[in-house]
1. Thinking only about relative contact order in percent (Cα under 8 Å, 6 or more apart), which of 1, 2 has the largest value?
2. Computing helix-only ellipticity at 222 nm (-39500 (n - 2.57) for each DSSP H run of 4 or more, over all residues; to 500) gives 0 for which of 1, 2?
3. Given a computed value of 12.1 for mean count of other Cβ atoms within 10 Å over residues 21-28, which structure among 1, 2 does it belong to?
4. Please state which of the structures 1, 2 yields 10.9 when mean count of other Cβ atoms within 10 Å over residues 13-20 is computed from it.
5. Out of 1, 2, which one gives 132 for volume of the Cα convex hull per residue in Å³ as computed from the coordinates?
Structure 1
């Protein structure tokens, strides 16, 4: 099991079929900014579940946790972008190459 963060952006992940990995990202929902997840091949990896970030202090960032599963052999690119409340692109983009053997 892998737990990835924003600092791991750009890395390649090698997974076995059925293997699970997590992505933990800081998110401050009080600002209206949020993360949007996209994959280039949903047959290879799928987003199984996401857990909302819960800040300890009102207005402070919390930790958003995503759970992914490797579904079948192949390659995919996982891209996560932040979005403004208006839906416009934010400043951050995180990406991973994923290979399932």
Structure 2
């Protein structure tokens, strides 16, 4: 039987608190990284616009942008649930 989380039980669970702090820190780090990506890449585009030629800022825009995307997925994406863990444990035990 599953126990429902009330504000008092949620506040008393140190593991749940640790997970919440980790998620908040990951989200904060993502926002800081995304802001830095925007500022630095805007600066690189300004440098390119003054010098002309091949649009070389595309490389940091794409590759750093891909890293920011994955960081965002880790911070805001779906979490592994207890049901998924139990289902995978059952599959693993059947394979033995």
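Rule-based calculations on the coordinates, nothing more; no lab input. Just so you know, these numbers come straight off a predicted model, no measurement behind them. Cβ atoms are built from the backbone, for glycine too; each structure is taken alone.
1. Details: 1: 35; 2: 29.
Once relative contact order in percent (Cα under 8 Å, 6 or more apart) is tallied for 1, 2, the winner is 1.
2. On the way: 1: 0; 2: -27000.
Only structure 1 yields this read-out.
3. On the way: 1: 18.0; 2: 12.1.
Comparing all candidates, it corresponds to 2.
4. Numbers: 1: 14.1; 2: 10.9.
The structure behind it is 2.
5. Working: 1: 90; 2: 132.
Considering all the candidates, the number was obtained from 2.
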